[in-house]
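Structures for review follow.
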Structure P
Amino acid sequence: MDFSRITNRIGGAQTEARWLRWFVFCLLGVNIMLAIGVFQTRTVVTIQPPGLDKEAQIAKNDANAAYKKAWGLFVANLLGNVKPGNADFVISTLTPLLAPDLYRSVVDSIQNQAVQIDRERVAASFTAQEILYNPQTNRVYVTGRQTSTGPGSDPVTRERTYELVLSIEDYKPMITSLDVYADSPRLEE
């Protein structure tokens, strides 16, 4: 028996086992770092809603400008075209989007607007012309033309702006501020 070859083989196997042990520890460290990175990565959903020329992206607590602009247009079109026959529909559509502190004032305003339109027999419609988004204030501005016509009168058209703050909570849009005024957007720096 050749003991020198056996001891060389045993020594080589021990050296190789030491290197493999270090290699396994390094792989374990890399796997732990990858697992931490995967768990800290937020999920981003990319959608292409109708009427939008850009992809809208939404994360758990944030969204890009295209997504917020699309929701701003949707809300402005609903609020700008309230009629006595669709007031309940507008209220039921908007209430899941309203922050709790806005709920009562917006619902009362929509109901009052519907009663006033019905009493005065006025037909009102809103056509959006421009949508702006200010990322510093997180405000969406939807500006357009509000046209009102009554029985035996000429149509009256005036500029109207819907200004809202849209936050995202668990992928759900939430309107936290809403203002409507007859003027061009009051852009804040």
Structure Q
Amino acid sequence: MCELELCKKNSEKGDLLLANVGGNKAGLLWLAGKSGDEIDIPTHFDTVSFRVPDIGDTIVLDSINQLFWDAAFTMYKEQFPNENAETKISLWSKEAELPFSYVGRASISGRPVSEREVAFLPHHELRLLELQLQRIFPAIDSIHFKRKILADSVEVESFIVENELFYLTCGGKDICYDSRERGFFRKKDLFGISIFPTWL
């Protein structure tokens, strides 16, 4: 591993990085993209594309996809730790807002979903709920969740990115504690970069 700042600065898509994955534990993750890069992230449902924001970019929350929304919420909480940030979630069809009590008809891991827990679920679990609800209510067109950030009970519509960001994954469609779960990594989260060819 190369731990020099120059190595981290010159990292490129496909590089293997040693990063802090939480609780002072290190893990080897692939660099899917860093600030300014366009990336495609495979999920269990489809492939999601977005641009990793650069320092100074404005994140407009009602114009981003659900995978990016998870990362943006984590980034907002890191940038503004003194604000009481929370997620407000609602259920919609193509036409109008639906009664939120509908979510109680769906299940996760064989148990009914609690309305209170839905706001804390990541994008892939919300997508599972959307698919279940669409099957339960086939006459309703395009059931989906909408999420908002509330900071001290005021809706946040946008914010400016303050740090260089890295989107790290464990590769392919595998699930591990990577950017799909924890959001963007920052340079301080990176310990080093592998100096060996990735094909070894």
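Throughout, read-outs are computed from the coordinates displayed, never taken from laboratory work. Since this is a predicted model, take the numbers as computed values, not measurements. Cβ atoms are built from the backbone, for glycine too; each structure is taken alone.
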Taking FRET efficiency 1/(1 + (r/R0)^6) of positions 11 and 59 (r between Cβ atoms, R0 = 25 Å, to 0.05) for each of P, Q, the highest value is that of structure Q
Of the structures labelled P, Q, which one yields 17 when relative contact order in percent (Cα under 8 Å, 6 or more apart) is computed from its coordinates?
P
As an exercise: helix-only ellipticity at 222 nm (-39500 (n - 2.57) for each DSSP H run of 4 or more, over all residues; to 500), calculated from one structure in P, Q, equals -15000. Which structure is it?
P
Taking distance in nm of label points 7 Å out along Cα→Cβ at positions 147 and 163 as the criterion, which structure among P, Q has the greatest value?
P
Could you tell me which structure in P, Q was used to calculate percent of Cα pairs over 25 Å apart as 43?
Q
If you rank structures P, Q by distance in nm of label points 7 Å out along Cα→Cβ at positions 35 and 67, which sits at the top with the largest value?
P
